[in-house]
Structure formats: C-alpha cells, structure tokens
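Following are the structures in question.
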Structure 1
Amino acid sequence: MLPQRNLHQFLRLLAGLKQRLSPRRVKALVIGSYWVDYPVLNYATETYQAYIGNLLRELNLTEDITYFRGDLCDEELELCYGAMDVLVHPTNSIDENFGFVAVEGMACARPVVAAAYGGLKDTVVHGENGCLMKTWTTRSGIRMDLVRGIDDVARLLREPSLRAEMGEAGVKRVRENYVHEVSAAKLIRAVKQAIEQHAAGDSRPVSTVKVDSEIRSYGLLPAIDQSWEYYETGVADYVSDPVPTISPDSKLRIAAPLVATGSGAYVLDDPAWPATFHLTPRELALAHTCKDVVSVSELDPELRDREMIERLIEDGLLLCH
C-alpha cells in the first residue's frame, strides 16, 4: 500500500458514499501491506501508515473498514473478493503495468471501478465489466476523475442487477483472455513469431531512449532525487486522456483538501502528490468553492474565468469531469 495506490482517495470516496447512500450502511475491505521504503516518487511513503490512521479518524471510518494484510492465501483472497459488492481500484502507481487485482476481482464476478491507467485500460472494459475513471497528467502528478468514480460506485451499489450483469461479463472476459491456457498460448505464439521473424531477417535491434538531463521542474512538488518531471513523459502512455478542457457543464472539484502553510502557500493534502500552490485571493476563493462538486455554470461570475480554471486543472489543483 503506497501513496500512489490511492488508499487515501479511496477512503474519501467511501466517506462520500456513506453520506450519499445514508441510511444504508456502507463498509469496505482493505487488503495490503505498507511498503515504507518504496524508492519511486517517495514523497510521503515512510509516514503513509500514520497518515491513513489519522484520516480514518478524521473521516469517521474506523468502524467501516475491515483490514487484512497483503499476505493472504488464494483461498482467503477469494473469500474477500466474494464478500465485496464492487471492487474499487483507484491506482496511479508508476509501475502498474498490468494490475492483477482487477483481473482477480473479475474472476470472482465482481464489477470493477478503476483508474483508466496502465494495464487497467485493457482489462476493464468500461460499461461492460466495470467502469473506468479517466486519468491525465498535470504539472503536479497524475489525476483521475474521482467525481465520476463515486457516481459509478453509487450506481452499482444501488442496482444489484447491473452488478450481476457486469460480474458475469468479468468472468467471461477472464476466461477468454487471462486464464493460464489462453495466456500461455499467447506467449508461445509471440515467441515463435519472434524467432521466425529473426530467422527471416525481419527484425531490428532494441534501442533505448536517452532521458534529457535538463528536465524542467515545475516547482510544485517536494524536491527528491528523481522527481515527477523525470517520469512525466513515460507516464503519458499510461494515462487515458489529455488534460480536460472545460465547458459550462463541466463539473469541478478540488483534488484534495488544502492545508495553509502561511504567506499565501497551500499544500495539497495528498500523500501521493503533496504539491504546494501559491494562490491569489481569487484562486483561493475558487478552490474553496470547489470543495464540493460544482459545475462551471454555477460558479459566481467573478470566478468563471476559463483561463484561471484551466490553469488550475493543468497544475493539478482541480479535477474536472
């Protein structure tokens, strides 16, 4: 459980679901172990467990979470997936090349609501076996459409027939694409094809791409050895969409709560992307207005500044749906 796996954003989503679906009880299973020395974009890795403990108390979720370590056996893990109505996987981890969690959940007939990111863009078919939250890169890291995510999870929790339909579609997709026999056949076919092409002279050497040593820093995230800007170009292939542009119907929400540090500086309360923003009074007023979801057309006229809104979306302060 790393900050980039977004457990903190999942907990905020859960708190929103509790409020929206009240008086129905909403509970969550969380499975995983903390990785305190993870070396990639480790802005808050060492303190993440303590942060999550504080967040559980702040959001009043301590009685709503059942937690298991990440060393469950297959039978125990299957029981956990089976106990879920919906599997939520809002990861934006740099190394999420495939995402076994989503496929395991699909194999257990669970609909999946996940980030449209990395391999999840291939395994989860939006509207068929689950729902995908659009992702994009900003000057302060990866963002996703959490506004859409909470809508999709709420809909699935309210509609048992839709859950069952998507769950069955997930099982079918796993059987057709990801079981051992199918995966092995694909691998064997790919290796044979590579050997045949090499023998025929139809091949080319693998080349590497040189990373520019003069990487421009946006100055929003804490300074570390290899900061967000070092990975940004490669991550562009993992996300699903360009930075959103706005229309009058666009819905805005702040990416995470802001914490004032003095002198007009505010830190995003997001351990994965703890960016610092220096905001003008008008930008701060817009951020406060977007604590809850609001459409552009509902903003006060003095805040309905397209250039300012889109700049704050590009900076990663605002989410746009």
Structure 2
Amino acid sequence: MRRTFFFLLLTCWSVMLSARQKPVVVAYVVSSQQSVSDPTLMTHINYAFGRVNETFDGVIVDNPENLHKIVSQKKQNPKLRVSLSIGGWGAGRFSEMAADEKLRESFAKDCRRVVDEFGLDGIDIDWEFPTVDWANISCRPDDTENYTLMMRDIRKAIGKKKDLTLATMGSAQYIDFPAILPYITFVNIMAYDMNRVPLHHSALHKSSINTGFSCEDAIDTHLNKGIPANKLVLGMPFYGHGTAMYADYVTFPDARPLDNSIEEKWDEEACVPYLVDSEGNVVLCFDNVRSITLKCKYIKERKIRGGMYWHFHYDNATHDLGRTVAKEILGHK
C-alpha cells in the first residue's frame, strides 16, 4: 500500500514539474557563422563546436570571437540560453580524457572556465559515440561508464544552475541514461541520418516506403531507456540526403527538383516529402515546412520537452523552417 501511494505521489509530482517547465527550441549554430538573424526564434543556442584539447585535459573553442557575438545576442532576447557544444562527428580525445580521473576533472574545470569566460548558460556534450569508432576516433569498452563519470564531474564543476545537455543517436545506444539522469538538463535526440536513400533519413513514422528507424521509434526508445518525457528534445534536420544526382547533404533551400524530370512526392504515412526521377527512383529525402510542422505537433502530442534542429544556417533566407518551429512549439505568431 505504501509503495502504491509513493508511486502515485511521485507520478503526480513529475506531472506537476513537467507542466511548469516551458517548452524549448534548441538551435545549433556552427562556429563559421557570426550570429543568427532573429534570436527570438529559439530558447537555446548550442554553439558548435568546442573540442577536447590535445593534452586531454581542457577545451578548445572554435572561432571564439564568433561565440562572443552569439552570446551578445542575449541583448535582443534576454531569455536566450547559450551553451558550448563540445564534440561532433569525428571529434575524438573523449575516450582518453574520460578514462583518467585527473584528466577528467581538469577537463570539467576547464568547462567551467569556458562558461565563465564567455558568459555561457551551459555545456552540451556531443560525443559521437562512446565505445564505437565509426568516426575514426579512439574508443574503449568502458567508455559508457566513463561517460557517466565525465557528466558527473562536469555537473559538479559548472554547478546546478547551468545547463548540461547531450546529443544522442536515435537508437539511444552506448549511454547509461538512468546513471546520468541526476546530472543532465535534457537530451537532444539526433533523429536524423537514421537511414539513407531510398529510405527517409528522418521520417516521423514508419511507412511502406520507410521501413527503417523513425522519429517515433527514437522517442519510444529513449522513453524505454528510462528518460522522462520532460527531459527529451526531438532533433529535426534542416537538410536532406540525396543520390549522386544531388549530394549526400542537401540544405533546405537546395532541396527542390533540378528540372522537369524530377517530381516531388509526399509520404502520407511517414509524413515527409521526397523527390523521384522520371523512373520513380528516390533521389532525395528531406524535410519542408509541412513535415516540420507535423513533427512539432507530434512533439506536443507526445508531451516531450521540445524540439532541436541542425542547423540554423541550413534554413532558407527567410528562415521558414525556424519560424515554423517557433510558431508551433513556442506559440510565435
């Protein structure tokens, strides 16, 4: 009886806490760009990237002058929170740093230095991915355990009021989520690059065309790993993947038919657009305003914390995708 009462009390408290938390929109901004045109379109900016230094005990910030410019945009949006995202595809040295107690603690303290020096609101960890060497970086079997220790040490160094977030693959592998929950603010699911043409790389749902992993699968998998809904943020791509006719990566403005032989279609089940050639072969999978709108509505339907996108400058000149996210999740007019 006592256990049942405690469980109900904990559930009610979680619901109340979730209700008080405002939704988030996280925009990744790359270091080559000096600013964003409208900092009111998001609640958080993750500046990409910082890296583990060559001695495994500190942080290198790419184009630090640009990070200062991003932080200065808080004058236009005082509620904006800016974090340094450390890592990214092909960024190594995490494994060596996290495996050594002294190096790990020095790295965590340097995260605090960077937060103070640039006036940041937090740190985002984008270690892709512990225990595997897909990006030709070093790894070891105990990376998952050491990842937890790293997050613990960073949280201790930066304090309770700063954000500590992470980027994670759609399948929620290689990280011990229950172990890191006490230390993190929320999880950014990279619900893209999950498949390649002819499959959609970021389909909202499975379909007859898309039999691979979907955004819905990514959310369910993370929830099943023990992450509460109010700590989950769904990532959305502002780019597509194509065949040789296009390119592997195609930004939103370029995701259009090249000529009259290319036709745009819509997958009603997967809720994403795609392009086919004259023979019906899929040549490009991407997102547009319609699919991003449906993903944002799904975010609210599933009652998760919010949405994230990679990245702000992959949008078109009028920021149609970014404005759609702000409208649907933040209620912008």
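None of the figures in this text is laboratory data; all of them are computed from the coordinates on show. Since this is a predicted model, take the numbers as computed values, not measurements. Cβ atoms are built from the backbone, for glycine too; each structure is taken alone.
Out of 1, 2, which one gives 0.95 for FRET efficiency 1/(1 + (r/R0)^6) of positions 35 and 83 (r between Cβ atoms, R0 = 25 Å, to 0.05) as computed from the coordinates?
2
Determine which structure produced the value 65, 54, 40 for Cα extents along the principal axes in Å, calculated from the coordinates; the candidates are 1, 2.
Working through the options, I get structure 1.
Which of 1, 2 yields -10000 for helix-only ellipticity at 222 nm (-39500 (n - 2.57) for each DSSP H run of 4 or more, over all residues; to 500), as computed?
2
Which one of 1, 2 has distance in nm of label points 7 Å out along Cα→Cβ at positions 195 and 251, as calculated from the coordinates, equal to 5.3?
It must be structure 1, since only it matches.
Can you spot which of 1, 2 the value 22, 16, 10 was calculated from, given it is semi-axes √(5λ) of the Cα gyration tensor in Å, for residues 75-162 alone?
1
Please state which of the structures 1, 2 yields 66, 53, 29 when Cα extents along the principal axes in Å, for residues 147-290 alone is computed from it.
1
Can you say which of 1, 2 returns 20.6 when mean count of other Cβ atoms within 10 Å over residues 123-130 is computed?
Among 1, 2, the structure yielding 20.6 for mean count of other Cβ atoms within 10 Å over residues 123-130 is 1.
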